[in-house]
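Where a number appears in this text, it was derived from the coordinates with a stated rule and is not lab data. Small disclaimer: the values here were computed from a predicted structure and weren't measured. Cβ atoms are built from the backbone, for glycine too; each structure is taken alone.
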Structure P
């Protein structure tokens with residue numbers, strides 16, 4: 001079920017609860033059903049918020065590579081990825097979806113260049129392999145952009161799932177491998 005439909009259903013339920021509360025209070029202000037419905041009404045936004053964004057990636061300290069500007073880049077990438085999944089989840093306009101995808105791709109390329117320069121500046125011995133992973137990822141992302149241009153909104157779920165998995169696995173895998181080398185070179 002699409003999120004728009006879910007939102008409509010939540011709104012209808014809220015409307016019905018409000019009507020039931022007022023009808024209950026017409027009979028008596030001491031009507032316990034009306035007070036229970038008020039409690040339910042107050043809980044609905046909390047439940048909705050929990051269910052609304054299940055695909056959102058949250059930054060965790062375990063993702064930290066211990067280098068502040070790289071961690072900040074990763075946080076920004078997660079934020080952009082979340083914007084992208086919101087565009088998909090809520091079936092935003094094509095312009096918003098394209099902007100979210102393009103911003104994510106652009107910042108990913110910027111981050112990779114910055115990360116590779118830092119590794120080169122500090123003689124990271126596995127730079128070639130790390131750079132190769134980045135190139136494969138950029139190739140995959142460019143294929144996804146092409147897929148989006150062909151299929152539109154229908155391609156976004158596949159793209160969002162791949163990017164979420166890849167980003168977290170890359171941060172926790174190969175990015176953490178260079179952090180010890182860079183820490184030994186005084187980079188924090």
Structure Q
């Protein structure tokens with residue numbers, strides 16, 4: 001981060017360490033400095049991220065868990081810095097289709113970090129997912145065919161202080177999602 005910030009300030013940078021840089025210089029400087037955004041999904045990482053990042057991004061967890069992560073970010077120095085959330089949802093014309101869509105498209109994204117470090121190939125991910133019950137998706141993705149329910153969930157997260165919420169429909173039914181959220185959800189936010 002020090003190297004990046006020095007370059008953005010127009011300095012010539014040399015550094016030896018984990019990253020080696022020799023007489024680097026940017027000849028076209030940004031008119032406005034971009035934010036250096038740190039990603040965290042645990043309390044420990046959020047606290048650390050608050051100490052150096054200009055902003056913070058995380059993914060949707062249950063509200064109580066997110067409060068703990070946000071508090072840790074603040075404690076680490078993040079108070080007053082922008083916060084962003086990537087919210088995983090599955091929306092479709094029926095609850096059943098929304099659940100099936102989430103399971104079909106997102107089931108290999110819910111594994112714990114220790115499992116993710118051991119799986120190496122797409123085939124291994126698919127084999128591990130064979131043992132999952134589709135209902136487990138409800139613990140990781142906001143699943144509903146009700147636009148009002150999705151608007152409530154988004155508002156719940158907004159009340160935690162997020163500056164931006166990126167809604168990611170993990171379902172493949174994107175046209176209906178865009179149309180319905182544009183006409184029914186956005187006006188409520």
Structure R
């Protein structure tokens with residue numbers, strides 16, 4: 001059963017809610033607040049301290065995408081791919097939740113893909129042997145190396161004519177997970 005609360009907002013927050021409503025980004029101020037609270041809850045933002053942001057046990061740093069791409073710009077595609085693989089290997093070892101999950105089973109892939117979405121890497125969906133990636137924030141070779149290592153599969157990148165959309169097609173099992 002829904003509950004009702006009444007809150008007071010600073011004028012700038014109220015004006016922002018009115019703006020969102022006026023440009024039809026949200027249907028109502030109430031909807032915006034409920035959505036924000038769901039997002040707050042999903043990201044465990046109650047763990048955020050001043051200047052230190054955490055999601056679960058991970059510390060999060062907010063990076064402008066351009067700054068991130070500046071780092072990758074001086075690496076070869078092969079180096080970027082291998083860094084993605086190394087990141088996945090470390091993630092599998094250091095993230096206790098992943099240790100007991102068989103990520104070679106496609107039914108479990110959405111656990112990883114949902115985490116990447118929560119971390120702002122992009123929008124992910126899986127249909128049979130395809131992983132659709134939209135608005136990817138990291139270089140595609142890095143993501144491919146990460147996903148191939150997490151799922152122990154070979155992925156073929158299918159470029160589309162739609163900007164910001166990449167589809168990975170599973171080509172088969174990948175045996176060598178070490179660099």
Task: If distance in nm of label points 7 Å out along Cα→Cβ at positions 23 and 127 is computed and equals 5.3, the structure in P, Q, R - done: Q
- [ ] Could you figure out which one of P, Q, R the value -13000 for helix-only ellipticity at 222 nm (-39500 (n - 2.57) for each DSSP H run of 4 or more, over all residues; to 500) was computed from?
- [x] R
- [ ] Name the one structure among P, Q, R that semi-axes √(5λ) of the Cα gyration tensor in Å of 35, 19, 18 was derived from.
- [x] R
